[in-house]
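Peer 1: Below are structures written as structure tokens.
No value in this document is a laboratory result; all are computed from the given coordinates. Computed from a predicted structure; not experimentally measured. Cβ atoms are built from the backbone, for glycine too; each structure is taken alone.
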Structure P
Amino acid sequence: MYKELDEQTLARYCSLKDRMADDELYRRYAVRVYMLCCRYLRDEDDAKDLMLETLIQALNKIDTFKYTGKGSLYAWISRIAINMALNQIKRHRWRMVPLDFRSQDNLPEPTEEEVAEIPKEKLREWIAELPIMRRTVFNLYCIDGYSHQEIGKMLGISERGSTSTLAKARKELKDKIQRYLKEQDR
């Protein structure tokens, strides 16, 4: 019965503290939330912990969820996950790499065809290897669609700092893509 529930009904049942509805919410969203957490945190155990904390917080605050159409429940949960990931990153801010506004990016952009040749797992691996601040800004801007102004406010940095950090992340990824493509040409 619970597998067939639409998002709005599932959220309503969860707000009524229906244990089976809670289990269904976990079944539907745990993997997606975990993958989202992995984009922000390198350590798989930390990502799993964050996923669990996110789903617990979502269930605790399910009364505040407003259904706006298909996909809105996951969007709401993912926003909770992103906020919790950013809070965790801010708590460990002392480990972040300092910003350098003088870096130059003279590498050409890889073409869509070149990027299409690279296995998705390899791209995910390279993103995960970025220093935490670069990875966070890259994810927020390129994947989650936030503006540099929004990112700056979320992370407590300037808009220019967000732009610079993204440029460094992109340069690092371009370097890895160029090396990979050269190795493949051998």
Structure Q
Amino acid sequence: MNRIKTGWIVLGIIILVAVILIGYGVSSYNNLVTANENIDAKWSQVENNLQRRADLIPNLVSTVKGYAAHEQEIFTAIAEARSKLIGAKGVDEAAEANNELSSALSRLLAISEAYPTLKADANFRALQDELAGTENRIAVARKDYNEAVQTYNSSVKRFPRNIIAGMFGFGPREYFEADESSKTVPKVEFND
């Protein structure tokens, strides 16, 4: 009789441990799915803001072209960087294209210093203000994205959740990082 009672107790403990482990596994999986979707949503916000900036650029360029038509090199650089950004696949490509576009835009905006009538143009000022607001939105969206990636990556790498993450194919995600070249101030020269 004691053997039967002991057997039921052991079986009960095994079932309880199995239920706890399965519950933890399901909970961990669901948390990883939620964190992964959160990253995708944050990335979507980054892309929306990058697209907004890309949409503003043609208007800004055409306004500047009216005043500084001989600055063709900068206009070409902006057009190429904008095309790369729109066609970017993934975080790394988007970050690289974003850095190229930021550099070209800063050179474009620096041109306005050499053209006082351009600086006074209401359309240019409005576009410049919209662009500045969009740049701020991009910075906030990138920060939110990187924070979501940090939370997710920490979760995926911690024990014992890393076992469940590995079983279901959840791996670390990429951060949106600034390119080394974006840390240097672009050189702008005006030829008289």
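Peer 1: Ranked on Cα Rg over 2.2 N^0.38 Å, which label among P, Q comes first with the largest value?
Peer 2: Going through P, Q one by one, Cα Rg over 2.2 N^0.38 Å is largest in Q.
Peer 1: For mean count of other Cβ atoms within 10 Å over residues 30-37, find whichever of P, Q sits highest and give me its label.
Peer 2: Across P, Q, mean count of other Cβ atoms within 10 Å over residues 30-37 peaks for P.
Peer 1: On to the next question. I have 21 for relative contact order in percent (Cα under 8 Å, 6 or more apart), calculated from one of the structures P, Q. Which structure is it?
Peer 2: Traced to structure P.
Peer 1: Match the computed value -21500 of helix-only ellipticity at 222 nm (-39500 (n - 2.57) for each DSSP H run of 4 or more, over all residues; to 500) to one of the structures P, Q, and report its label.
Peer 2: Of the structures listed, the value fits P.
Peer 1: Same structure again: With distance in nm of label points 7 Å out along Cα→Cβ at positions 62 and 158 as the yardstick, tell me which of P, Q scores highest.
Peer 2: Q
Peer 1: Given a computed value of -0.54, -0.60, -1.16 for log10 I(q)/I(0) by the Debye sum over Cα atoms at q = 0.15, 0.16, 0.25 Å⁻¹, for residues 38-117 alone, which structure among P, Q does it belong to?
Peer 2: Considering all the candidates, the number was obtained from Q.
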